[in-house]
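These are the structures, in structure tokens.
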Structure P
Amino acid sequence: MGKTSGLIEGQLIHQTDLKKIAEHKDHRGSFSEIFQESWGTCIQPVQWSLVKSQKKVFRGMHLHKRHDEYFCLITGHCLVALKDIRPGSPTEGFFSLYELFEEDLAALAFPTGLLHGWYFFENSIHVQAVSEAYHDYGKDDNWGVVWNAPDLGIPWPMDDVILSERAQDFPTETELKASLGDWKAFE
């Protein structure tokens, strides 16, 4: 039996959407639509990025108060975690842990206000889209939480990760929430 991309732990979070992507194969290779406006996801992309990650790289856990995101693994194998910290959300406090495989293409779209991070089991490439360009949010809306903070409650199955210098100094979830004060990510 093949590898299947999908939710492996936690619960579905309000306004998130995992779309299975059809890969149309023939003797030349394959063709896949990785985004369609008609899917009705939460995101209206303004920037697309191609990201290459080495084995054991962890990116996140990030938080943006102003933009939605889209993640699609193209090659490799990874975990994607989301945690809803939007005040007033029907799924506030819930987390989702997804496992994605190159062999079973899927794309995850999620709204503003979710902590999010990804871990790569092997060298991987993913496509990422945001609804606000990095040059607009980079300095004032690029928050983070340490990936393995006990108060985060995400059961990552690994303990050896490669982090950016910035991510090594991220606070706990409790500390981040205190620094955010009153904010409305969910209406």
Structure Q
Amino acid sequence: MEKAWLPEIISNENINLRPISWKSIAQDAENVVKWAGDSDVRDALRYFSFFHNGATLDRQLEYFCKIIESRNDHIFVIGFKSGEFLGTCGLHDIDWVNNNLRIGIIIFNKNYWRQGYGTSSLNLLLGFAFGKLGMNKVYLTARADNDLAIHIYEKFGFKREGVMRDEYRVEGGRYIDLLRMSILKSEWK
């Protein structure tokens, strides 16, 4: 599917967001699976169903194929200008009628955790969503117990919309809540 709205690259002085494509799909999937296999990454993100079933190249390729063909979802690779892989971020559930979408960001490469690359990616995604795509609202979900992430989102101007109770099952069969947060174009600085 042709996505005329997709840029070749979105960048700032630190990082590039490059859309996954048929040309890059194999390498991008390998990078995700490599880092998803790391025990620290798995532990930090185990509430995603992707990690419950085990990260495999076949599953990742299948997922990326669906994303590339989707009109309402897309994933970007977060990387340095040198090409080094940091993670992925995405625009999901794009509602072209009501002008809203969901974003998600994962820094898979644990060597770059807590260094501001997720924040930098968020800023680039918001600029693209509100600017180029003309969205009115961007929303996301965060673990309700992830105070650091929630603090960062609130600094950007995200507001709490509600709690999704017992949304994800984690270790030991217990469940965690997710917090839904959003920001409107008029609130974004």
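Every number in this text was worked out from the coordinates using simple rules, so none of it is lab data. These figures come from a predicted structure and were not determined experimentally. Cβ atoms are built from the backbone, for glycine too; each structure is taken alone.
Who wins on FRET efficiency 1/(1 + (r/R0)^6) of positions 71 and 159 (r between Cβ atoms, R0 = 30 Å, to 0.05) among P, Q, i.e. which is largest?
Largest value of FRET efficiency 1/(1 + (r/R0)^6) of positions 71 and 159 (r between Cβ atoms, R0 = 30 Å, to 0.05): P.
For mean count of other Cβ atoms within 10 Å over residues 87-94, which of the structures P, Q scores highest? Walk me through the numbers before you get to the answer.
Values: P: 14.9; Q: 20.2.
Comparing P, Q, the top value of mean count of other Cβ atoms within 10 Å over residues 87-94 belongs to Q.
Quick check for you: by relative contact order in percent (Cα under 8 Å, 6 or more apart), which of P, Q is greatest? Could you put the intermediate results ahead of the total?
On the way: P: 31; Q: 17.
That would be structure P.
Out of P, Q, which structure matches -8500 when helix-only ellipticity at 222 nm (-39500 (n - 2.57) for each DSSP H run of 4 or more, over all residues; to 500) is calculated?
Here the read-out was taken from Q.
Looking just at distance in nm of label points 7 Å out along Cα→Cβ at positions 23 and 167, which of the labels P, Q belongs to the structure with the highest value? Can you show the working numbers first?
Details: P: 2.5; Q: 3.6.
When distance in nm of label points 7 Å out along Cα→Cβ at positions 23 and 167 is computed for each of P, Q, structure Q gives the biggest number.
Given a computed value of 1.4 for distance in nm of label points 7 Å out along Cα→Cβ at positions 103 and 119, which structure among P, Q does it belong to?
Working: P: 2.1; Q: 1.4.
Answer by label: Q.
For FRET efficiency 1/(1 + (r/R0)^6) of positions 55 and 143 (r between Cβ atoms, R0 = 30 Å, to 0.05), which of the structures P, Q scores highest? Could the numbers behind the result be given before it?
Values: P: 0.65; Q: 0.95.
Largest one: structure Q.
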